[in-house]
Structures are given as C-alpha cells and as structure tokens.
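Undergrad: Heads up, there are several structures right after this.
Read-outs: derived from the displayed coordinates by stated rules, not from any lab. Quantities reported herein were computed from a predicted structural model and do not represent experimental measurements. Cβ atoms are built from the backbone, for glycine too; each structure is taken alone.
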Structure I
C-alpha cells in the first residue's frame, strides 16, 4: 500500500510517516531556525542516513569558471572543480545528475536547483545506487538549494566561498542588485552574465515573470566605478517601481528618464532596453533607449537584428518612445547585449564589432541550455578580445518555448 491509499478497515487515508518523509521532513522542520554554518552538518547527517558519505557542497564562483567547495563541519573541502571539464560541471551546466563509478562506490553530483536557477552542486559517495536513492537524493538536493538561497540573504559565508579574487565596491553593489542569473519554466528560459565579474560597475539587468508576461530590462550607466553603479542602481530601482505599477513600456521609459534626470542632472544618462514577452503567444514588445539592437536567433543561427526606432538614453528627456514588436516562433532566442561587448579595441585598431559577435553566436548556439550558451559565449568573446574587458560587457538571452505549465499545479 502506498501513502495516500485508504485502509479498507479504517476507511481513512494512511498518513503514517515513511522513510522518505522523515528524511526530507527534518530539513523542512528545522530550516526556518537553522543557522547557516549548521547546514553542512545537517546535510551530511541526512546523506549518512542513505548510506552516503564524503559530502561536498560546490558553489559557482562569480567569474563562472569553477565550482568552489563550501567550507563547513562534516563537509569535504577539496580543490575547486572546473565547470568546463568535470562531472560536477556537467551536472551544473545541464541540470542533470552525473554518476561516476569509483573503486569505493559511486560518486554522485546532483545539481542544486532553486526555481531552475543552478545554485551549485551537491557531491557525495554511495556504495551503490538504485532508483530509490536517485529519487530521494534529487529531492534532498532541491531542499538544500532552497536552504542555501534563503540563508544567503543573511550570511557572508556563501559569498566568501564564491569570491575568487578581490571585488570592487561597485561590483558588490551590482551583484546585490541582480536577480538570479538564470530562470526556466516550461514556456520560457532566461540567462544573463556580467563581465568583468569582479569589477563590473554600470551594467545591470532585471527580469520578472508576472502571470503570462515576462518583463526584462538591461541598463548601461555612463562612466565607471561607484558613479556608474549608483546610476545603474537608481535606473533598475525606477524600472522595478514602474513595472510593479503595471504601466506600459512608454510610461516606464518616462518614469526612468525622470528619475535619472532629477537625481543626477542633465549631463548624466543611462542607455536602456525594456521588453515584454507574452510567454503564451510569443508576442514580444520592446523599447530601445540607446542600446545595440538585439539579435534574433532561430534554429541556432542569427537570422537578423531586431532593429527598430530608438529614443534618447534615459536621463536626456527624450520624446515618448515608439514600441517595436515581433512575433516569435517556438524555440526562438533573443540575445541582448551592451556595447562593451562589441566596442572593445586596442588603440588605433578596429572595434571587435557585431560581425564577430554574430560569428561566435552561430558557432556556440548549439550548446544546450541558455545558461550554458551565455556562459560559453561570454568567455569565448572575452578570449577573442585578448582577455581585455575595459568596459562592462553584459549578455542576456531569452528563449521562448511556448506551451503551458498548468499541469504542474495538478497532483497525479
């Protein structure tokens, strides 16, 4: 008899606690009062109940190059695992469990997913693995990811583990402003990346999924350092305020324009791009305030720029912007980027340019998943620019899948 079936002699549901519920229930019962430094010992104890050992919690560094072990009692702390060439990196990038046979058993790498955002990877060793182990560990990893995200808000422990080099104050501000770097639901997926990770200042992005509408914004504040970070913070704050007031894209632009002008005066500006995508129909709308035109990707190839009317950057008091529109096909991707990605050049030489950007998009687009694509693309472009990033360079990728998600709210 499975849980939830009626006992004929009692005529009632069986609510007795099974092994799996006890295992996962301990985390749920204790999560609200668990100090961050005790997450490791509790996870190790939970894994031991399944016969597992040698637990590691691996978090992505800010440069998105390696997975860094989280220090903690009863956690194994080894060398960072490269994302590009390791079982842990495979589990992380593709959101799937990787199993590696070893002399002492099976080393498992489970993605830590919170709302489809890859937080990191949980690694552990079992003598052997069956489907029951896989099911329980997958669910355990989901709860662990939720705990890490929740506790991250009031501890520096996870931040210190992820930081691999000194970070500027401006970059600290920008990272605290960002939403999760990736989000995926059945109808749409998004992913973004910032360079230079430890010195970014004026670039930022924001998004929100409200019912059937995905809202997206990218901003690039003039200048460098704290001044740029401060302007970007005001621009994103104004965007969120206006978006939550449920006004149109033109009105959002006007509100952001006024906020920047009033706060910083007439000689300061922020280029911006605001979008709305109906994830049911694929209808995309956008306003471009001085940004490079996004690229439309279909069947893994750039088919054209999403060119349209532009208005003055935010802060310059531009006229009411015209809204551009595009109907997407299922599987279409839209790549947004800031000018730092294409304007990099050595003194007296040509800029990197959009032609090279399109070449590398077409070359890398077959990589599975939007997060893997933006990461691979950003790193490849930086390498092609000679490792230089004298200006912020940001990518944001949207994939429209269509379909529905109502089945997720139904119990089988």
Structure II
C-alpha cells in the first residue's frame, strides 16, 4: 500500500479493531470504533464500505446504502462496494438495481468470483436459467475448485435434469469442503429422485450429522425409513413452496394436470347454490382455489406459510386479506366467523389432523363447513410416503368426525395430479360442524 493510500485508509490493525466487534454482532461498539477512525481518515472508501456492513448488521438499510454509495463516490472503481451494495439491494427486493450493481463490480474486477456467483443466484432465483448458468460458468472459469461455484452449478444442472453433471458438481463441492451441509442434502435429493435410496439415505444421514438441526433432511430420512411423524417441519414446507413459487402454477396445473380447486368448487356449488358467505383458504398458495371461488363468496381470506406464494396470490387481487403464517398457528391465535374452511392439497404435509379439526370448530363463532383434499389410502390411519407426503384413509377422517362431532356430508375419490407419470389417488371431503 502506498503512502498516499495509507493516509486515505486505516491500517489492517485499525480495521481489525472494528472487525473484532462486528464479527460477534456488537454493532454499536463497531460503529463507535468506526466513527473514531473517521476522525483520522475522513475520506476513506474502505471505512465507508465497512460502515455499510455495520449498518446492515443494525438493519439500518437506508444508511447502509448511503455508506456504500459514498464509498463508491470516493473510489469509483471500488468493486467490493458495488458487490456489497448489490447484496443489500437484493435483500430489499430491488433485483434489477442489484443486477446493475453486480455487473458493475464484475466489469471493474473480471476475476471477482463472489460477484459472479451472486449474480448467477439472482438469475437462478428468478428462473432465468440461461443467464444464471452463464455467470456460474464464468465463476467456474475463474476457479474450477471453488466449492460455492460447484454447488451452484450442481443446482443448475439438477434444474435442467442433467443429473450426471449435477452429481459431478455436488461431489466436487463436497471434495473441496467435506463439511458442506447443503451439498450433501442436495446430493441426497438427486439420488432420491433416481430411487437410489441407500445412497440418498447416506447423504441425508451425513447432512444431519453435520447439522443436527437440519429438519428437512430429518423429514425426508424419516419418510425413507418408514417412520411416520405427526407433520412435516414448517421450515421444510416453507422452503419447498418458496422454491416452487415462480413455476408453481405452470408445473402443477399444466404439467401435473392438477384439478383439485375445480373439483372443490363443483362440490361446494352442488352443496350450496347460494352465496357461500365468508371463506378461509387454508394453505392458499398462489390462489388457485380463490380464483375458483371468488365470484361465489362475499369475503375470501387466505393464509399460507410461504411468503413467495402469497406474493403471487396477492397479484391476482382475489383475496380480501392474506396472512403469512402456518395454518395451525393462525387457527390458534384467532376467533373466526367463516362459513367455509378450505384446504386443497394442504393435509398432504400434515399427518395428524386432530388439532386442526379441534381448532376450526372451537374458534369459529357459528356453524360452518370444512372442505379438503387428501392423498387417499386404504391403509388404516395415516402414514408418510417415500416422497415425504402424508396419505389419509377415510376411516381416519371418520374417526376425527366422531371425535370432534363433524358430519361427513360427502366424500369423493379423485385423481389429484400426476407424479412421475402416475396418477395420484386422492379424496375430497365435505364436512359440517355445528356450534
């Protein structure tokens, strides 16, 4: 570092005095140390870049943006500040601005592997797979042994159904970093869909060994081992549907021939030709049920665990209210006045339905009806499949009706959708409860 630069930026030792606080989350102390150094280095782009990171840690995003921009104003070729600004812009949902900032960082520093991977992730998450692959490929050319780059390429090839290439990159990521939890998990998923069950189990077991709190791996391992739990972990379901959100309707309706919302509408209309009154759509997703029932309802609300699904539902202007919550927590905290409760393809992620049946009847202020679909089984009770979903028998639903005093008005076997080119047998139920 030149003498001039030394006068502009603090020394490594001085920077470390800030990082000691920042790295353990003591952002106020880090901020104080940063301010003290500004007295000595008032025009340091490095300090402004660090200040931006401190403000991000404090969730002061406005000042974080100002800090990064000021660092760039002082040093227009500051690639790291452009990258950090882009990370924050993405966090705030400003994807287009983030893309511009990442591209600027890469143009300033062509070998900037972190910025290439970050930009590739934005395109991956917005389903622009060709652009995503381009930037991950660019990162791979910079360093073919980078663990994050190989993990990202594994996800790209998995998405493109090029499973051998996906396997190669996941394995390479693990070779570089033997503790790469997400790579083991994704490799497990890859083996799982190929029905290489023992290999999948080993990957899930390794995932859990490295991270005992990794609930998604635990759930899938339980399903492969035939251990039926009460429900899928909330985090698993939320992540699953956040990942589905962009292509959910195209995949489910067009590719998998999903018709349950239409079948539910027909069942409701046959039961009640008049106004349906007030409806609560449990696990509303992107609004497929709401779209079918809006014109027949005075009011329709939706609740879902996936924030990204709710954003898609909100775009349709179907619902009077949308709530981001899991359905059991939502039902626990409120009293209701709904005429219909609907759960389409929701109970496939909940095994034990007792609490939901109990809450709906207890919390609703007047008589109502519950309509829902299940993956159907002739086995007793409910069980988890190797796909990680739950099947319920009609005998199990009848036992809940008896326990919580519901009347079974209608039951119909249907084809829920396709899965691996096979029809999935389902059941649609219409129940009534009285206060």
Structure III
C-alpha cells in the first residue's frame, strides 16, 4: 500500500478531509471531501459532470467506488431523505452512508475523492422546518459533506424562506444544492424567472449554492414518457444564472440516452448527475437498455437476465413479495430494505457479479458519457492549492439584502406567473 498512500496523498488527506469526517473516522485513509471540491473540479475540466450515485445498497456503493478508481474520477455517493431518512426504504441511510463509504474505501484501496451527499432533504410545508434543524445537524455529525435542501414542493417564496432559515445548519465548507420546481417530467417545467428568484434571494442573504436542480423534463425512477431532459431549457436557465456562480444538478438521469446526457455535460453548466434506479436494477440483474432504463416484457414485467445479478431464487422471492405488497414498476425500489440481508447471504461469486455489473455501467458513464476521467487529480490539486478542506465560494454577494426581506420576497413571488404542474407524489 506504500505506493498508494504516499506522502503527498497523506498531505491531501490532512488538508482535504473536513473536520466532521476526521472526527468520525480518525484513522481513515479515505479521501472524503466537501461537495464543493467535486463541483469545482468538474468546472475546471469543463464539459463534464460526475455521477452522484444513490447508494441504495452496499453493492451499488462498492460498484461505483470501483468504477471511480478505474476512471480516476471524483464522485458523489448520496441517498435521498425519502430513500434513507427516518421512513427509509433502503438499508443505506443518511446516518450510515458515510460510515459505509469510508469502510469500503479503506477496504478496497480507493484513493479518488468522494463526497457524501444528503440528497432531496425535503421540506413540504413550513411546519417541517423546525424539526428539520436538529436532523440536519445530525447528518453532518455522521460524516455527510454535502446536502440538498429541497423545499421545491412549496410556493416559490416559501421555498426561498425555508432555504434561508435552514442554511445556518449547513457548515460553510459543505456542498449545497437547492431546487426549484419538483421533478415532474413534462409537467410544470422550471423557468428562468423561478430560478433567478430563488438564487437572487439566496445571494442577497449571503448564501451561494453550488448546485441548483430544475424540473427540466425528467422523472425519478423508470422513464416512461420518452421525453427526458430538455437540454435547451437547461442551457437557457444556466445562462441566466451565470452571474451567481451556480452549477446544475441533473436529477432523473436513468432512462435518458447517452447522447442526451453527453449534451447535458457538454452544453450546460451541469456538474452533478444523479443516478439511482439504473444502478439498482443492474445490481439485481434486471435487463436494461444501453443507458440503464429497465426493459419490460409484453405484460409490463421486468426481465431478469440469467447469470447476472442476484440468484434466481432470490429474484422469485422478491417477485412474490412485490406481488403480495402491490409493488409494480418504480415501486420495486421498496424491495431494497427487506431484501438486503437476503442478498448479503448469497455466495461470494454472486455478490461479486452484482458489484461488477454496477462497476461496468458506472465506468462507462464516467468515461464515455460524463467525461469525468481524471477529475480526481483536479480535486487533489485544488486541495493542495487551498491547503484546506474549504475551497471557498465560487460566487460573491451582488444582491441587496434590503430588497429581499421576507415581505419583499413574498411580494415579488406574488407577481410571478408560474405553472407548478399537477399535484401528486413526486418523490424519487
């Protein structure tokens, strides 16, 4: 290991790991860093983004880490509040994600930089804000290095005000994502006006998000519409936001073609691309197309490929459980928690092929689609240059706070003509 953990790498570890990570894992050799470093490395290379992998299981996390090491790419491991919060349907939680990732990185000899992201920390109503405060603090206590405060379910003024109220719970060095417009496919697409309202209001209060997520045409889970990402709309909104130094976070990538994802990486300011359902399905051995969307048979059922993913016996058990509990399509995600132990009890060769399937898919994304090869070196250089775990903000305050008081923000929002799309459950 001497050639891996050399003196320069030790220096990078000393500077680059945030204080909460050092406290949680004092003897670790895992380069867990702020999400800000990941974003800024993608910008430094240009025309690229990296995978933000929803680590719904240990197999997904291991596979993505192996792919990142092969590609020499900086990556993000994340879980959404709906997936791994207090009502989790995944064994990976907001509180054990960093510990799992740290352990696997040390075990596997992973030396690329990795951020730990609490995705879609959803606030659906003003009453959710106060109880969220200690919970957000608890996430950073457990090694999280980046967070998405997602109050997009609320009206624009309440979204802004929730972000402002919760921001003091986020360390200044940590990666920060915000969101405008719920992810609803072709319904309620985000606009320049909405995005500027949120980012300008945050800027006035000295809050500089690293990423903004938009409703730009995608859906969470299995892509059924065939519409997918609206590249032109995304580029247009990112151009409007340029003075505020915010990058794009692309949600709902599963089901979008490689060509469309390459366009998002090359033609917009997107640096973070969330991938969840595709990795889950590949780990199980479900048949997918070349960009990770599950292929259904004529009756709308998933197709399990022989000799790939989990054992046929476990697949039959999962199907029986799904039928008993009325789970179809994207709701198969709810099989993660009840079946993790069953999958861990499989023979080593089966578990290895599950991880390898994820690794191969993620490696292709990182190298051939996202253009993230060698971004790990850029993060390491930035850490050495900064001699700190905090790379500083990309933006500066250009808005007047007096123009964005609570009352004035509500007045501005009331004058916007927005279409939020239909009501419903749009969680990922």
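Undergrad: Hey, distance in nm of label points 7 Å out along Cα→Cβ at positions 50 and 282 derived from one of I, II, III reads 3.9; which structure?
TA: Answer by label: I.
Undergrad: If helix-only ellipticity at 222 nm (-39500 (n - 2.57) for each DSSP H run of 4 or more, over all residues; to 500) comes out at -13000 when worked out from the coordinates, which of I, II, III was used? Could the numbers behind the result be given before it?
TA: Values: I: -10000; II: -17000; III: -13000.
Here the read-out was taken from III.
Undergrad: Now for a different question. Of the structures labelled I, II, III, which one yields 8 when relative contact order in percent (Cα under 8 Å, 6 or more apart) is computed from its coordinates?
TA: Going label by label, the one that fits is II.
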